Structure formats: C-alpha cells, structure tokens
1. Taking mean count of other Cβ atoms within 10 Å over residues 75-82 as the criterion, which structure among 1, 2 has the greatest value?
2. Of structures 1, 2, which gives 41, 26, 19 when semi-axes √(5λ) of the Cα gyration tensor in Å is computed from the coordinates?
3. If helix-only ellipticity at 222 nm (-39500 (n - 2.57) for each DSSP H run of 4 or more, over all residues; to 500) is computed to be -17500, which of 1, 2 is the source?
4. By the measure distance in nm of label points 7 Å out along Cα→Cβ at positions 91 and 211, tell me the structure among 1, 2 with the highest figure.
5. Assign the value 22.0, calculated as mean count of other Cβ atoms within 10 Å over residues 227-234, to the correct structure from 1, 2.
6. If we compute FRET efficiency 1/(1 + (r/R0)^6) of positions 83 and 107 (r between Cβ atoms, R0 = 35 Å, to 0.05) for structures 1, 2, which one ends up with the highest value?
7. To test your reading of the models, identify which of 1, 2 gives 3.3 for distance in nm of label points 7 Å out along Cα→Cβ at positions 195 and 283 when calculated.
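Read the figures in this text as sums done on the coordinates, not as results from a lab. Owing to the predicted nature of the structure, the values given are computational and were not obtained by experimental measurement. Cβ atoms are built from the backbone, for glycine too; each structure is taken alone.
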Structure 1
Amino acid sequence: MADKRGTHDYVEDIRNSEILIYINGKFYPRQDASISVFDSGFLLGDGVWEGIRFDNGKFLFLEKHLERLFWGASQIDMNIGKTIDEITSILYETTKFNEMESGVHVRLIVSRGVKSTPYQAPSFTVSDPTIVVIPEYKQPSPETQLKGIKLVSVDIIRGSSNIQDHRINSLSKFNCIQACIAAQRKGGDEGLMLDPHGYVSTCNSTHFFIVKDRTVWTSTGEYCLHGVTRQNIIDICKSNSIPLHERNFTLSDVYESDEAFVTGTFGGVVPVYEIDDHELELFPSDSIVKVLQANYNDLVEMENSI
C-alpha cells in the first residue's frame, strides 16, 4: 500500500509479478516488457491511452472508453491502424492469456510509433503505432473509499485548447504531473486546478464535484478530460432527479460547499474531507455523496450483468 492516501491507492497483489504484457501482437513477462527508445511515446509523449476496469469477465463501459481513445487519436491526426473491434479483441486476448477473470485494471496505450530520429514531426515516424496493454490485479483501497482524500488548490492551471487540449487523454501528462508535485509539496493528496479564467476545473488525475444545498456542481468540462465516470455521475444525477449544475464556480464556492467528491475509472466516487484547510463533513445524515456512491456501484453491477 502506498504511504500517502490518494485516489489511486490500491491493494497490492502478488499475482502482478507474473503478468504478461501485450506489445504489438506478442506477450512478454513484466520484467522483459519494453519498447524502443525511439518510440514516440517515450520521446515525446505522443499518443493516447485509456484505463479500463475488467470485472466478471467484462470490460466496464468499454464502448465509451474506446470512443474516447479513437476520438483523441483523431484530434492529433494519429491513425491507430486498428478498428475498435480489433482493439476490443486485443484487450480480451490479453486478459484471457493471463487467465484473468475479475478485479483487474488495464492500461491501454497507443503511441504514434517509432521515429527515425528524435524529432517531433509525425512524418519522421517509421513504424506502425505501438500498442501496449498492461493488465494488473488492482483494487481501490477501501480506506480511501471510506475516509476520503485531502485536496489543495495549486497554481498550475488547465490551459485553453490552443495550448494543450486537456479534453484529450494524451500520453503527454506534464501539466498534470506539475500539479501533482505542487499538491504533494503542499501536503495534499491531489491538486485542484483552475481554468484560465480562475474557475475551478478539475484535479490532476480525477474530476471534481461539490454539493451545495443538496445540488451537485461540476465544471463546464471545457478544460478537462471527457471523463467516463464523470459523465456516468452526471447521468445518474439526471436520471434520479438530483439537481445538477455544469457551471463556472470559484474556490470561494468550494469552501462554502456541504460535501465534495472526485471521480475516476479506478476509484469510482471518492469523498473529499478537506480542501485548502477547509474541513468537510464525510457522509452526513443527508449525504448526496453516499447516494451517488451507491448509485454508481449499482451502475457497475448492472454493467457487469449485461
């Protein structure tokens, strides 16, 4: 278990030492899995990726994840070279090869491919895209689900799309890494990031929500990743008549909120107990976060049963 609580804390599993990783049609033991030093992903962070849960023999919300993967690739003029059905087959082949059934988190990575020389222009790519699938037995920490996380606001912002389009799940995560480092320096588990106009946008690795007067607030989504779990929570609110605002709001609004939580594929719905030294009550008697956690868990179970 990691020393510091966060949304990506997980229960260690000895089986992960024996996993086989898919790279371009072949499987390699974890310790032998490697790509070229001339690969676009290594040299430039040039590519896209998805993190996907695998439970009871099924990838959860797979269609939404792969739609986002292919959309992101199209935005950077990268031809993955496979269809959605072919990528789906690769994912299931990987879990089957590893004899995995449940409790798995998979990282799917597609880079533009190998370069002839270390240079950014896509025209210097001399191979097909590099496709990697890393499957791990990985369950969220129960302690984090119950006790929540601490957020701190950071000076690293989410820029506009003509600087770096944060709606794309790009391999280039330097902006998020900067925010993560800034949060750790301030004693937080994650960094709460603002947009170019000073409004609350998202966290460095999860999406952010507050609850105020029994109404759920989240950002407009203009400066953050198209989150699959984020959208699931928005849909849950709408289908259960829970008032929801996708709007601009400030840190002052955050400090005056009744509850707060973050969302992500791995952690699901995770409560927040403190933001910039402002304490928040975890799961009060009329907790909206508890209701959303339950509804999201039901949605996952339903997805598993289809």
Structure 2
Amino acid sequence: MILMNTKVKDFLTIEQLIENIKNKGILINDEEKLKDILENNNYYFITGYKDPFKNDDSYKENVYFEDIFTLYQFDKKLKLTLAEILFEIEQKVKTVFSNNFCKRFGYKDIDLVNPNNYDSSSKYLYQCITKLNNQIAWFGKESTAIEYYRKEYSFTPVWVLIKVLTFGMVRDLILNSDSAAKGVISQKIVNDDTLKFSEVKNMLEILINIRNCCCHDDKLYGFIHRKVHILNTPYHLHFDLEKNESGEYLQGKKDLFAVLICIKYFANKDSYSSFIDKISNLINEYSSKIKSITKDEFMKYMFLPKDFEKLKDL
C-alpha cells in the first residue's frame, strides 16, 4: 500500500507573503519597499538565509525581513567576488592541462578523445571519454571558433576545444591521465610542490563545487562540502581553530575557510591579496547593515576565523 503525501503548499500572492512574514514574528521596516523586493526576488531564495536569525524553531526578537534580505544580497556579492578568482584558476588549470597534453599526445580533437592517451587502468576512463564526446558535441555546436577550425582545417585544436569544456570535465581528464601527466600538471597548477596529487584532487573538487555554486546562484553562505575535505595544512597553524580528539581541525576542512585556503594554493599572490581584501570589505560593509545579528555571529555562520585576513600574508 502506497501512502500519499497529502500536505499542500499553495501559491501565495505578494500580500499573502507579507502576512506570512508577519505571522512568523518577523518585523517589516517598509511594506511598500518589501513589495518591490518580492516582485523582483524569489521569496523562497531569500528565506534560505533565515537560520542565523533563529533560535531553534522561532525567530529571535527584533528580526527584520530586510535583514534577511541584506544577507541574501551579501551572498550574491560574495559569489561574484569568488567567481572572479575562480575563473582565473579555471583558466590556469585548463591551460596547463592543454599544454601538457599537446606536447605528449598531439594537438587535434581526435587525440583528445583517444582513450589510448590516458591511463588504461582507470575504471572510469570510458565513462569519462563518453562524457567528453557529449560535451564536445553539445557545447561545441555553439562555438564559432570550433566551427571555423572544422570548416577550414577539418579538425579543432585542443587549445581551442578546451574552452568549451567545463571545469569539471577537465578535472576528470586530469584524474584519468597517467601518473606522469598527473605529476606534471599537479606541480604546475598549485604553488606548493610538496602537495600530493590526492590532496590537489580534493582541493580541485571543492573549488569546482564552489565555482558551480557561484555560477548557478546557489546558496554559498554557510557552505559545507558534503563529500571531501582537505588535510591539515601549514596555514591552519596560524589560527586559533578548535580540534577534535584525533587532532583534526573542525574548521577550514570543507567550509568557506577551506575554500580560501584552497584558492591560496592555486592563485598568484597579487590576485589572492586583492581577493581577501574584497572579502573583508564585503563582510565589514554588510555585517554593519544587519542589526539582528552581530558581526561575530555573521562570520560564525561562514565558518571564518575573525582574523582570516592573515591568509594573504602567510
């Protein structure tokens, strides 16, 4: 016997949404401005940022809906700031992979999709090649550069083709490369040649996840990666971070602080310094606008230490 879920979720008008907000005990500073906000921003997306303003099941006293909306706006700015430096890292990783591949195996599209140019022992190789062919077929049909090379030369160079592939696809190609390629690529895409490839792999996974979060406008505030974490790094030592009984840090492993650490390994010094300054300025600007939570609470939900700015000088 199949039990049917009879719970109903009705569509609410702007006026009904405002009444719903009031019924939850949330204050409203300006109803007319709020109507405009709800006309142009998804109520469901905004209320995804409510947790810092709650005590268990109820809202704290003197919480304004505008505060929740301000946190929502902060997250958008934070994603734009992260996206900028992540695009730089993506370009770097794609270029390093492309250059290494062309030197060893050839520079044509037929070389890139040839399974013989990868690690034959990888159990995910043919799945990866299938995915690669699908991306080339799907994304390539919209590329004027690919169309030009196919028409003029009957092939597409790898360095042109790499632009239409996703960051995740290039990561998969690296993971399915032979050990020699993994070693060369790993040393060139990070700023620390003592990192093992397995750790570079985890960092890439976190950065790609964050990159997609930023580009798809998912919630970033309070980010926790569900599958992987980074190992303890020398950077963790410079912060007063809580540890568990095994000596593992409870912060900076799979959260936003971990993301900042990962980016430090991949980005150049000047870009990173500017990036940290932008994050710090955003936090100062938006935390001062929100009266319902303190700056310490604001940062706690981001899993950032108060002095995270030290990262740029380490």
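1. On the way: 1: 15.1; 2: 18.9.
Top value of mean count of other Cβ atoms within 10 Å over residues 75-82, among 1, 2, belongs to structure 2.
2. Numbers: 1: 32, 23, 18; 2: 41, 26, 19.
Going through each structure in turn, the value belongs to 2.
3. Values: 1: -8500; 2: -17500.
Label of the originating structure: 2.
4. Values: 1: 3.0; 2: 1.3.
Sorting by distance in nm of label points 7 Å out along Cα→Cβ at positions 91 and 211 in descending order puts 1 first.
5. Details: 1: 22.0; 2: 15.0.
Only one of 1, 2 returns 22.0 for mean count of other Cβ atoms within 10 Å over residues 227-234, namely 1.
6. Working: 1: 0.95; 2: 0.75.
For this comparison of FRET efficiency 1/(1 + (r/R0)^6) of positions 83 and 107 (r between Cβ atoms, R0 = 35 Å, to 0.05), the top structure is 1.
7. Details: 1: 3.3; 2: 2.1.
Computed on structure 1.
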